[in-house]
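Each structure below is given as structure tokens.
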Structure I
Amino acid sequence: MKFQLAINMERIDDQIGMDAVARHTLEMVQIADRGGFRVAWAAEHHALEMTIAPNPFSILTWWAGHTDRIRLGTACIAAPYWHPIRAAGEAAFVDLISGGRLEFGIGAGAYQREFDRMHPGLKQTDGWRYMQEMLPVIRALWQGDTAHDGECWSFPTATSCPKPVQPDVPVWVAARSPGTYDFAVKHHCNILSWPLTRDMAEAELYMARMAEAMAANPGAPRPVMAMMRHTAVTGPGDDPMVPVRAIQRLQSQFENLFKNLGQVQNGFPAAIPLDQLGNRAEYDPATLQRNLMFGTPDQVIAKLKLYEAMGVDEFIYYASMGLGHAEQKRSLRLFCDEVIPAFA
């Protein structure tokens, strides 16, 4: 099993300054670079303090100048917010400036609130149409001159300037629905999956969907399957409830966005009381400790072995969860020093 890091510039409230947030985010990527992580991922979100990422390509260019080995990926650009020519050129520039370290992740977009501002009139549930049209166009632009006449975009002959350094940039698709798994397999894309805070049955469902897509596309190469969980490794004397309380606080804001339930003031989503949610059982402390990658190094290793046995190729350590910066760094160092060697 290999390991990837998902890290956001993140503020749950306005008690911490952006200088400290940016410095912390870069330090986490540098720890991962030195500690054996294969990829660091930057997201795309707009007008939200909990994920400050207006352009993931800018973030990756920043990281590229301060790291040596770790590959750098978008997880994910939201296809409906981009023009294919611009996305192709931005991605290729990151590949150039990083010495060929780009991993290109593309998705349909997450929150209706963002769609209402970034692509007014488009339903979030229709974002997949843009993602599925965009990816083949970007690949064609990376190769050379191409024209496009589609449902979402049309343009005369153009090409990507610059071109990627890599002859075949690895492409990843954020997948949850069966149709997206089928698209990923058909188009030779790797898969980014996230079971949220749900139990192992959700992870098994995603593995089954990939198997079904493989069966429906005989001869297609098997994608690399990466699965993400919020992660907090605790050491001797650490209070195991600290990450639980942090994720409960974060998820009370996430549920607001995910279900389009409440208000956002100055970039901060209102916290939705978890006990008012129909899925409130997902946020029970014992459930969170069991389902998420929380625990001592030995406990985390044992959990990861279950994913490895299931067929997950790479684990995405999701660091952004409202946890204090010191706790985040201690957790990541413990993971590098005591967890990764168990999978060498």
Structure II
Amino acid sequence: MRLGLNLGYQSAWSTPADHLAMAQEADRLGFAVVWSAEAYGSDAVSMLAWMAGQTRQIDLGAAAMQIPARTPAMTAMTAATLDALSGGRFRLGLGVSGPQVSEGWHGVRFDKPLARTREYVEIVKLAVARQPVSYQGEHYTLPLPDGPGKVLKLGFHPPREAIPLYLAAIGPKNLELAGEIADGWLSVFFAPDAAGEVLQHIERGRAKLGLGLTGFDVAPTVPVAIGDSLAACADLIRPYAALYLGGMGSREQNFYNQIAVRMGYADEAARVQELYLAGQKAEAASAVPQDFIERTSIIGNRFQVKERIKMYASAGVGTLSVSPYVGDRKSAIDTLRIVAEAYEESGVAE
């Protein structure tokens, strides 16, 4: 298993300078990859391009670039350019986002996400490989018929003809698709004790290619909080969990809430969502079950951190991408160092 760092989005304390300092420390510590995210704030591409010239060997991953935000060709151009800028260190993560962001921010209908993702990925792979892009699908047709468009191919030679591609997927059908068309899976709220139930869907997708899970990178983003009190550590993560379980999506369609339901927290997840949508965010955070946080995070003292790292490795994780839940740059870097030490002591290093 390898270590990764997920910087998430810019926030009140995590400025671009903070993100760069954390990426450089992760690079120095031997982390395999640093990921940057996007929703409707800072974008992933700009942050990764900025870090590409100021890091040495760590991979740079988008977790994830939003499919409704860019055409497939634009994504291919961007991925190839980032791969060139970084000397072949880019990892392309893609996701359809959700209905509220897709339709409210990008003005793109959130319909048939599986079919759209499949076509999108096929075009991206075609373009990155510098093949002539001619495509006839349900959602994408290139070139447009009956017009002046012509079949084109990428206008420069990137370092690689194929860039590692990850899908941010949640539901069973999305997971199966990830296993079939991607090189890895970007996961949230990944519980090692429930990994078998989730990975079986990816295995179905891999089986369509005559493959198993070997070579497929399971890459969850895992919140980390270091301390002697599990309750105090969990409290640092509660606002994040409440935001996703309660506020990321509508009452009718919240994919993150559905994860908690499938994990056995149907009543609790409904309560968190009810409170969050009513504007009671602090109460919603308090309503997130302690057990849910402990199952989907790395919290506690150094020994507990080491044991949790072992659990993720045993569950089939290939890249454990940690996300420090702290309030300043120094604490974040200290957390990375503790995780790196626990990782070396755990015996699971690749």
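Values in this text are rule-based calculations from the coordinates and carry no lab data. Keep in mind that what you see is a predicted model, and the values were worked out from it rather than measured. Cβ atoms are built from the backbone, for glycine too; each structure is taken alone.
Each of the structures I, II was assessed by distance in nm of label points 7 Å out along Cα→Cβ at positions 79 and 199; the largest value belongs to I. So distance in nm of label points 7 Å out along Cα→Cβ at positions 127 and 247, computed for just one structure, reads 2.2; which one of I, II is that? This value belongs to structure I.
Each of I, II could give mean count of other Cβ atoms within 10 Å over residues 15-22, but the derived value 16.8 comes from II. Computing distance in nm of label points 7 Å out along Cα→Cβ at positions 271 and 327 across structures I, II gives 2.7 for structure II.
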